[in-house]
1. Supply the structure label, taken from I, II, corresponding to helix-only ellipticity at 222 nm (-39500 (n - 2.57) for each DSSP H run of 4 or more, over all residues; to 500) with the calculated value -13000.
2. From which structure (I, II) was relative contact order in percent (Cα under 8 Å, 6 or more apart) calculated, if the value obtained is 21?
3. For the read-out mean projected area of the Cα convex hull in nm², a value of 12.6 was computed from one structure; give its label from I, II.
4. For percent of Cα pairs over 15 Å apart, for residues 41-112 alone, which structure out of I, II has the highest calculated value?
5. Match the computed value 26.4 of mean count of other Cβ atoms within 10 Å over residues 81-88 to one of the structures I, II, and report its label.
6. Please state which of the structures I, II yields 16.3, 45 when Rg and Dmax of the Cα atoms in Å, for residues 33-160 alone is computed from it.
Structure I
Amino acid sequence: MTTFVLVPGFWLGAWAWDEVAASLRAAGHRVYPVTLTGVAEKAHLATPEVDLERHTQDIVQLIESDDLREVVLVAHSGGGMPVTQAADRIPERVARVVYVDSGPLPDGVSQFDTHPPEEQERLRALLGDGHLLPPPPWDPLADPVNLAGLDAATLATLRERATPHPLGAATQPVQRTGGTGVPAALIACTIPLEQVEAMLAQGHPFFAELRGAQIRALPTGHWPMFSEPKQLAEILDELTV
């Protein structure tokens, strides 16, 4: 039996992991899906002060308050930032970090920094003085790669249930403490495995820390918990062996 803590990316709560969690539990594992502060059923807690640090504390507090140990900490997409910080702070409780179409950003880099300057400018103009990042329109014609594998019903659910994400979680840079490194794994969905391996070989900063990590390919869109939930759960199960 393995203890999984599942952290979603932007705009989604613990509900996003329902099918994956059910499969992992059926395989005998303990599963703790997370809703970060200010999102989904916690949307009423979204204030300008909610940032990456608050989301990191959400994860750390769950693990410590439930006295979880040997945790497999799973990060989807933007969940990679608070998961990276949490694993850095309590490495003695984390057996492995699994990045799902995600990765550990370098120290001092924010999610916002990963956008080209023109996209940053567009987003700042869109947000104005606001403190919430709106969810995408979930339009498969406009975003066919990321939304690959999602049927009309799932897209409708995402449009209904996705909530704005606290902007501070995207603009606050990752801060590392230099804690003991935790073994990592990557499940690559939208980036072909060959491209991931090439980026690793080139020392790309977004993958540099994954050298020597276990890497699995799950060719689908950016939200595999909806497009390939059973296969995602099977890979997570295999990575615990």
Structure II
Amino acid sequence: MADDLLVIIPTRGRPQAIPEIVQAWDDTGATADVLFCVDKDDPELKAYKAQEKAYADDARVRFVFWARKRLCGTLNQAAVKNAPDYRFLAFMGDDHRPRPAAMPWDARIRICLSGGPGIVYGNDLLQGEAMATAVAMTSDMVETLGYFAPDCLVHLCLDLVWLDWGRGVGRITYLDDMVIEHMHPAASKAQMDAVYEECNSPEQVSADAAAYYDYRDNGGLEADLVKLRKLVEEAS
């Protein structure tokens, strides 16, 4: 394996984000592998293919082109597929940008997770500690649960689940000075586009919120925590 940390980035309609993200890797001295997951039906597919070609010689950068499964489905497919080959897995949106610091952000992730199963997240300059909008975890958590986030979700509320998992097993770290900036319209750092409109529509907000509360309150979360607590106990 090229590295022990893989960052999974589902992306749609934003091929211009690829060079910005790779530049952020370079600016921060990151060595983590990055996997861009692109939908086969993306209207910008040709531009994504051009980006794949442009970074063909960068050993850190990989692309996959799959049938569309929306954010959660794509993230889960990539995480489950790659979990056996990486010690740590992370998620970022295509609108996240790691920022320079005294120690590279990916090095801090490795240090925080080196003690066993757990979750770590940084400051996105929007939600801060309240939501893990970009997150990393040990790959054995993914292998134990069979997913990176509950497959009842589509796009929203994944960050709430990651907090529930980490707090539920007492293995979560928030690093306020590890900035992974969320360049989101809510922070006036991006323009609304078709992807934002779709995933933040009233219908999607309602559907994912209902799915999250059902998972949290009707046994799904507790079942996952039982598995994770056993994992933590066995690793101790």
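1. The structure behind it is II.
2. Among I, II, the structure yielding 21 for relative contact order in percent (Cα under 8 Å, 6 or more apart) is II.
3. Label of the source structure: I.
4. On the way: I: 55; II: 70.
Once percent of Cα pairs over 15 Å apart, for residues 41-112 alone is tallied for I, II, the winner is II.
5. Values: I: 26.4; II: 17.5.
It was calculated from structure I.
6. Numbers: I: 16.3, 45; II: 15.0, 43.
Comparing all candidates, it corresponds to I.
The numbers here are math on the coordinates, done by the rules we state, and not lab data. Keep in mind that this is a model prediction, so the values were computed, not measured. Cβ atoms are built from the backbone, for glycine too; each structure is taken alone.
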